[in-house]
Structure 1
Amino acid sequence: MKLKNILIPFAGVLLLTACEKDHRNDNLTDPRVYIVNNGVQNAIYYDVEETIDFDIYAYSSGYFGQPSEVKVVPDPDAVEAFNAANGSSYTLLGEEYYQIVKDTGSITAEGRRATLTVRLDCKGIMALPYMNDYVLPLRLTATGTEVNEKLNTILINPRMQETEVLAENAGVVESDLSATDANTLEFTAYTEFNNKWDSEMEYEHGDAMLAAYNAEHGTQYIPLPESAYTFTGADLKAGSNKAVSTIDIDKSNLTADRYYTLAVRLKSNSKFKIGEKNTVLYHISLLPIYDSRSKWNLVSCSSYYTGRGPELMIDGDLVTRWESRYNNTGEGDINPNEASTVWDMGKTYYWCGMTLVRRSDSYVTDLRAGYIELSDDGKNWTKAQDFDFGDKTNTSTTGTYAVEQWTVSGRYVRLAVNASNRNKLYSVSEFVPVLAEKTK
């Protein structure tokens, strides 16, 4: 009897539970289709292309997939609506400039995406005035599934990108060929776009080109003799955005007491334009080049203010500086006509030029002019370089001075300053010589 009293209520509960509706899916969203890449989308094409295909991706959202057929159709009214809402001024692209090559697609419960495709007439669009201001508006429709009306429109904006070929590392490239097996240089032509075409390159190099460069830029680069190198040009190949040409150097008839310079320029390409960055000057040295001053030893300094000694000229810090003595605080001459500092470099070097950095405050023009001398014994000196920053109108902090042919060498170097734009007050932030070790 007791068991019966227990089972009857329990069975009633089970019966009521079985009749209750299943609410487990009540909060799950219903399927909707929309365009993934909706809104304004740039369709980038290159100026050498005839047509491009642009893909539109339709997708079905929601927890449960639902089969549907989707289609894109032109929607001219979308342009005016978008312009009004966003303050833009896009123009409707005429139907003669595109073809919808795949306007329908199927979405299944398993495969929730369909790809639709538009083909754009690049050549025709490029002929239009303000060619980048046009859009093709398309609207997504569907059967079998509701469309998300907020995400069902795409405005395809064709935008032309110019193709050009550039030279890698355009400008002056310091090229150390001091190692015995260092005999080859590379000139790389490249594109910044995904190159899909074969094209032929034409290059220019040699004495005449360097002479023209020197005349235009006021430089005095010494040409690498044309008999001392062989240039093997490379063409661009489809699927690669680089063409690497080789320059084989014959060092047997070259002398080591100078820089040689080889200028190479991209002259033309059979398909693409040549960009502004098209020339490389290989500044070639056959000896190792140094600018380290870590092993220098100070020999003398004729004038310096306490706390601003000559060691600060070679400490690698642009904030610190040497200053000549201008009152009773310091060592050496006060307001000298010339202040000089001598270092022992530890080895004999050719003088190849220097970078001289002035102080970077309102007194930047204190240092105006001076000269550099080298010596083998620290007693007999030969001038290697003059420098002159000019008057107060030149407020640049840095002066770079190059020597192409190295006629002066020595173990000791003397920096002498003898002209200031503020009485006889001198200062130097950094003194950075460029040196080539002289071999026997």
Structure 2
Amino acid sequence: MEQLTWALPGGAQSAVLSAEPDGALAGEVWLERLAERLGCPLRILDPLGRVFWGGWVEQITWQSGNLEVSATLAGMSNRVVCRYPLEQVTAGEWGRWAAGEWQQDDASVRRYGRKESLITLPMPDARLAEQTALAHITGSRSQPRWHTRHCPDHHPGVRMRITARGWWQRLDWICDQEPRGLLAHLGGGKTRQVLGRESSAIKLAQSFRVEQGFSAGQLWLRAAAVGSPQDGLRCSVCADDNGRPGALLAESTLPAWAFSGGFRWLLWELDAPCSLAADTHYWLVLERAGALDGQHYFVLESDDGPGYALGELRRWNAAEWLLQAEDLRFCLPAMQQTSELIAGLPPIEFLQGVRVWQSSGVWQPQWRTLKKTLRQTLETWLALGTQAGSQLSAVVDGQRIVQVFSLPHTPQVDLQISQTEQLPFIPEELLGGSLAIPFPQLHNLCRVESLRYTPQQGLRLQTNL
């Protein structure tokens, strides 16, 4: 064993092991055995038989004399999708990309598990996207990469080195995407609604229907300012009252300086998420925060007609709500706490589940475009921490369960010193926290303040005694 490392988030991070196998076996035999070990689980056990380090084999290197041959899963992908931009460039992140069908090498997926990859085209071409993904799979990139090189250091016998990664790193094998959780009307853009210039347009109200209940925390609309308004634009979520805006449920005001730069998607963020019930109509009501001004006002972008079938647009003229022959462009993503998003992830084939020990109180959209790996998404959520200000982290334990917790981590793990004075421990349980150890000569627990292990010096503990 040359090296074992652990890190947060994730736990087991990397391992390097080397051996000198039976030199009587021919080099061809070892070369055949290399690929058979790639992707396989690797466990290193402590003296009690518990998983001390757990992960999977990423690379195996064989050296004889000055010749080195290696096989690796790095750079391989056996399930590929290609995305391309849509011509509707004003649809925002929610309508910017389309993707072709997933293409996969079935034999490689069965052998190594699915290792996904996303290819991005710069031009809107659906046919080229399909061809690009298929070409990747039918080529050699769905198989392990082999490398041969001449080593300056001569090794007299045969040496084999295994490089392994932790299960957290394997989350990079999965492309993250969640198409659910989006209530939006994105089309159009050629027509506009003036707001706050004169008494004929004091307010605008766009109704929408919620088919599945969700929590709304972000209100997106395409808008701009004319002149230099000094107030802002208020966006409210209201209940429906016989086809007209009713009781106020939540509101947010966007200051005028946020409207600089012409028409673009702007965000009104609610202080607290607003719960919207299923099979119910609601309204987005917009009005300026200050007085009417004929020179400085706001403009909302709409579609080219009444294109949203589940709602309507009305304008308030100080006397009545007048029906408009178009609809506003809007987007309401469903919001969830990051702890709920993590706990609600679909099953992952190489993990046994997820356990979240604390609600985060931090809300993020459920909908996610095809862009990041699952590991990148999880680390983004963890980095947001909790509403109370503490940091969130996670480890994959010896049973391959993702444990999500806040820092500092204080697990109650009891360790007993054996007769040989060896101290067995599981690093994932120590990361981010302290540890209580019962010494035979003490009746109370002592607290370990720090722990350091090296092959040369062994295990060193610093306690609060």
Structure 3
Amino acid sequence: MFKKLLIIPGIALGVFAMMYLVGTRQQPRQVTVAERATTVKYIQVPQIDLIPRASGYGYVQPGKTWEAVAEVSGRITQMREPLKKGDFVSADDLLFQIEPDSSRLLVQQYEADILNTQAQLAELNQVEKETLRKLETEKKALEINRDELQRQQKLADEGIIAQSQLDKEKLNLLARMNTVENYIGSLDRLPSQRKALEATLKSQTMRKEDAEIVLDKTTIFAPFPARVTEVSAEVGQAVSAGKVLTKLGSIDLVEIEAQIPGFQLRNFVPRWMFAPNTNSTSRSKNYQDDIDLQAIILRKEGDHIIKWKGRFIRFSETDPRTGTMGVVIAVDNPYSQNSKKRRPPLERNMYVEVQLSGKPLAKKKVVPRTAIHENKLYVVNSKNRLERRPVIIEFFQGNLAVIDSGVKRGEKVITHDIVPAIDGMLLKPEEDTKIKNILSGKR
């Protein structure tokens, strides 16, 4: 019992100590914490003359292609050597000779027929001359006979000569008149005979020309300097008309039809080109006036990038599957360009990149694409505080965004994301010199 009572003083002492501490405690002091600024990178919005750019890919194809098609049937008797895929040929090189014997004989036959008809015409002309000469003679003789008949008639009237002698003179006159009429009839028939012979000659000449055309078709020549892309015939092979013997592609010009997204071309293509009432003739006439495109063709081979200079020639159709538009670029003398720069030629079916650049677009406000956040820019205001500002974007080009409205030239725009991004938060801006220099290079 006594031990239990000893606990009471300890408890009382503890209560007293607690009351003392509570009574003597100090009130808590309020500490003001300074606002923390977030470090950000910015650029001042530049206004530059922006060069529009676009790029796409396509295959190299010859500017001109040609198929050697047999126009006559027969056996190939001669062929250019060599004539294999990849060989080069010159203009007017003989590629194939199809047996010409039958065609040559036909030409010779028509030539003989023409000579025969020409001889008949010459003979007819000679007959005409002789007939005219004889007719003149007979006409003179006829006049003499008439004079003689008149004299005989007077003598008969005077009873000097017998009637039988007068009748004989009349018969002589009639015979002479008949001869004259025969010559006149012969001359009248000559024009129709001449027309018939001339028609025959014309027909024979036409048949000869047709035979010569067929004979010419037995020889096939290269129409221009080219490279062989396919050979499908050999010496001794019998071919029929219409068979393709070989295919050639020009070597003085190649074309690349690069497929480029339509949105990349909006700053290259004038709107009139897509007007429904604009015909193709007026489009082609205005290409050079309204479109100023510079083209570079690139091909990567290992660690090397090879470049060729191209020129724009036309737009092609829009691909319905991808929505890309074909832009046709030409490269002149693709085989000779490699002589000094030691680069390979642009050959058929090479897959290359085409980079286009156009006329500078004046006074465009540009920011890096990383500065765009759901169509908003993070702007550093005059108090170094964040302002999330909506903007209207005119278009994107690569890693750039062209701003139509919502921000002014010279305003400070943050070039990266901020997490969290709260309007009014304090910022510590530092100029992004790297992006500034990149944008300076876009001028």
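Bear in mind these aren't lab numbers, they're just calculated from the coordinates by the rules spelled out. Worth saying up front: this structure is predicted, and the values here are computed from it rather than measured. Cβ atoms are built from the backbone, for glycine too; each structure is taken alone.
Which structure, out of 1, 2, 3, was distance in nm of label points 7 Å out along Cα→Cβ at positions 137 and 361 calculated from, if the result is 4.7? Can you show the working numbers first?
Details: 1: 6.4; 2: 4.7; 3: 10.2.
This value belongs to structure 2.
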*Could you tell me which structure in 1, 2, 3 was used to calculate Rg/Rh (Cα atoms, Kirkwood Rh) as 1.55?*
3
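Looking just at relative contact order in percent (Cα under 8 Å, 6 or more apart), which of the labels 1, 2, 3 belongs to the structure with the highest value? Intermediate results must be reported in sequence, preceding the final value.
On the way: 1: 13; 2: 16; 3: 28.
Of structures 1, 2, 3, the maximum of relative contact order in percent (Cα under 8 Å, 6 or more apart) occurs in 3.
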*asked:* One of 1, 2, 3 was used to compute mean count of other Cβ atoms within 10 Å over residues 297-304, and the result was 11.4. Which label is that?
replied: 3
